[in-house]
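Presented below are the structures under discussion, each in the form of structure tokens.
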Structure I
Amino acid sequence: MIHVLIIEDEPAIARGLSLLITKNYPDFQVLGICKNGRDGLQKILEQKPELVFTDITMPVMNGLDMIEEVQKSQFHTRFVILTGYADFEYARKAIHLGVSDYLLKPIDLKTLDDILLSCLELQKSETRLLQKEYLQCALHSDNLTDPAPVFMNEVSCSFIFVFQGPLRSNIYSETIPDSVFAPVSPGYLTQLEKEYQVSLFLLHGKHFNEQVYAVIYPSSSQPDTEELARRIHSILDISDQQPDSWINTVLSLQSPDAGSVSDLIKDTYLFALFKNRFGASSFQTCTTLSDQKIRVSQDVQQLCAGISSHSDQESLYHMIHSLITIQNQPNLSQFQITANLRYYISTVIQNCHKDIIYPDVAEIVSTCHSYEELERELQYETSKICGFHKTIPGEELPSLARQVRNYLDKNFTQQITTKSFQDIFGYNEKYISTLFKSEFGISPSKYISELRLKMAKTLMQNNPDILTKDVAEMVGFSDAFYFSRVFKSHEGISPSQFLKQLKD
């Protein structure tokens, strides 16, 4: 609703304009009529209308002086001049004061219609931007304003979370993206908005392989958000052509008001953590999780009971194959698989009677894109735990790992993807990552991240006036928003706060 105030000393014109707006434009509400600029100034500051129609020549205070006083009060509204004069000096001063439009007396209905529709479109555009910014903040912050801002009143919202591949366990594993996860095109989003009578916003998620679509609609309406989410899922799901590019789509519950948005987001992420599937695409509608506990599967426990201190490489590799076969079920979640494999690794370590650091099973699962790849990783970890061989076949560990490090030292500001390793070194990223981590105790993706952050800090220290987006681009991040998240995760403060400290 756009609130309107009319300031006019001719009663017939003021009442006529008020009646025209009230009768023909349901999106506008006339708050009242004032007879001079002084009363108008008081009402504007009290009632804060979005649109003001004002005469120029009035007793006590004229319209232009009133506009000037309003601007001194740091309140911004849209002014339309009502006048019967075509005076250049009035026009010049009005333009200087930022007056939006003129409406000559007697009032022309076509001109009034154009002004009101223009105002309505402008407000819708501004509201969309504010709503998108608010929801983007909600994804990354628990400190939302309470109560919710006016532009979130009388609207409900839902979220569509889309994860390509496994749910990532930490921010560093995303520094080297597996592929470009292209979002739904703006044109198709606009088409969906028209079909379902909603506002659709593509937001930055918490993970590199994640897209979040916010759906906003009037609280009084009930759009079919599930059908909408399924259409987005079908557009993004290319697993039929590329089996390693499977996606998990989760539709959140409906938020009855803006105040519950943060809780809604947390509940959906929690649902995704427990329910996202591994190795195949899925579409799920979020439900409330009640006393959710993940227990190691009974058949996994029975299988692992056969592990002993006498188990050799062949028997353990055969067990791994059986273990992976058990996991390869359509409805098994990534979280359940992680629990099962953690139990297997723990059993192997206990029977080897070695005091070693447990490998991060969650990271292993989250960086694999197929059960075949997961089986190879388990074989490697098992061999390393049991000491079946000192190096990976080919014994190229030191030379290849150092080649990769030298390459990263020289090229970390460039866009590096998993395909880069295959093209340059002839091995896939998973194999190279294993070699690199064994040699240097750090994954290539985390190594790149640390190089980039070190350079970013140097750039900002040498030039405190530099823009964050320029720093991000110079050190190799294609997305300034994502760079800020990585920087804050590593340093504890955002890049802008880091720059502010340097200036202070």
Structure II
Amino acid sequence: MNRRQLLSAASGLVLTAGLATGSLAEEGAPVSGGTLNVGFISDLRTMNPLESTQWTERQVLFLMFDRLVDLNPDFSLKPGLAESWEFENDGARVILNLRSGVRFHDGTPFNAEAVKWNLDTRLDPEGNSSQRRQLEGVIDSVEVVDDLTVAINLSSPYPPLLSLFADRAGLMASPAAAEKYGEDIGSHPVGTGPFKLDEWTRGATLTVSRYEDFWQDDMPYLDAVTFHDIPSNVVGIQRMTIGELDYIGQLTPLDTKLAEASPDIKLVPSAGGLWYSLQWKWDSEPYSNPDLRRAVAHALNRDRINEILWEGQGSVSDGFVPEGLWWTPTDLKHYEYDPDKARQILEEAGLVGTELQLAAPSGDALRRLAELAHEDLNAIGLDVKLEPVPQSEYYAKTVAGEIRFTPMRWTQRADPDGLIQYLFASDGTANSSKYSNEQVDEWIYEARVLTDQEKRQELYNKVQRQISEDLPYMPIGFSREFSALRTEVHGYTPMPDLIPRYRFFWKEE
């Protein structure tokens, strides 16, 4: 394996036609100034990137922190805080050449020592990093070569490493700030990004303001970004109509109806969609019973769910990977909508009348999915009760095992290992379903260190086929979503991970 092969494997992570997108055409040159007001259904819990797990946290973190590696709109890699990288020792050693002249918001320098601290802290078994399981077993040690050069020694070649550095694992935080604030660092984030935290009123608003010493010339354009918690997208659109908000994302086709009536709002389709499913705690009764899982799978009218949630514009799927990726699977187990078959399975297994508690998060789409699933499952003889839960709490409660049956959604990552190992390996960081299959683990850990894409594809096919048999999640499909922007807002480019890059936004005067 030569350096060119490694570079191709590590940085050729390009989405093909199924999710490809380009920049939006904008008229006129960007202008500086103004505050962008964003409405979102918040689940913010911490602004510490080393411990972050919540979906909406990345939208804010990507403003205050820079990543070692960045992404293009097609998911290919580009330089971030690391200006370039090289592979040595047949891929078992990665050299990062860091950007010079970068300082954290507290004035301390970003350098090789800071990178080493960030990675070592993530790997600390006594720490609480949400990324530890992604990195342990991959990184053996981190060396400071000189002030702007870091060497990362790997246990074996690991092509997806750079794609991990393009997400949370690559967000660089100030070591000095961590020492100063200790356990309260999640309320005092200090990064190198174009914005720094100004004020956070939990449950209401969070404001970041321009960092004047940002390393990229003439950036950012905005003076500030304020995030407003909204109870629903409908309320958000109403506030946008009267000028209180400038941007709202993750709108369903139904949500867009109100926006379409306003001449001051433009709608932009997202690049791809979120993967929606029903998730259960796979290792606990009654969800550990494969007959219950099969009955639920046949009971769900996924075409109807698509029609109601996304006006038929989404796509029903038997797996968690959309069309158009090199790791898109083939020949997955298909569970056709057949309520009679579902009832028969329950009767033969003695499961008629089984009581289930299905979480109904307060966010619009998840709540609607829970309500539709509730109808389908009760219709086959299950006794399903909806349990309302705040959007800001449902994922943390799922991870803690307090919620055992819930609608769930995920975005794609730039490399299949980023989601597959994360969710489905027995020791995966986000394996809140507690799914465990030794053969699947073996395939996952074999695939993640290979550089031959065809061999990786073959293994990921096996993984996904087995998962479709075991059903730790019941796939629903991929959403059709839109972003709404006031007409004076520019600079938005849809990204396949569905995280808006607000640092590039600007507003007309």
Which of I, II yields 5.8 for distance in nm of label points 7 Å out along Cα→Cβ at positions 30 and 334, as computed? I
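Given a computed value of 13.1 for mean count of other Cβ atoms within 10 Å over residues 302-309, which structure among I, II does it belong to? Mind dumping the intermediate values first?
On the way: I: 13.1; II: 18.2.
Structure of origin is I.
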Note: relative contact order in percent (Cα under 8 Å, 6 or more apart) at 23, derived from one of structures I, II, originates from structure II
Who wins on mean count of other Cβ atoms within 10 Å over residues 310-317 among I, II, i.e. which is largest? II
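Can you tell which of I, II yields 102, 52, 37 when Cα extents along the principal axes in Å is derived from it?
This value belongs to structure I.
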When FRET efficiency 1/(1 + (r/R0)^6) of positions 206 and 222 (r between Cβ atoms, R0 = 35 Å, to 0.05) is calculated for each of the structures I, II, which structure yields the highest value? II
Calculated from one of I, II, helix-only ellipticity at 222 nm (-39500 (n - 2.57) for each DSSP H run of 4 or more, over all residues; to 500) reads -16500, and the structure in question is I
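Any read-out appearing in this document is the output of simple, stated calculations on the displayed coordinates, not a laboratory observation. These figures come from a predicted structure and were not determined experimentally. Cβ atoms are built from the backbone, for glycine too; each structure is taken alone.
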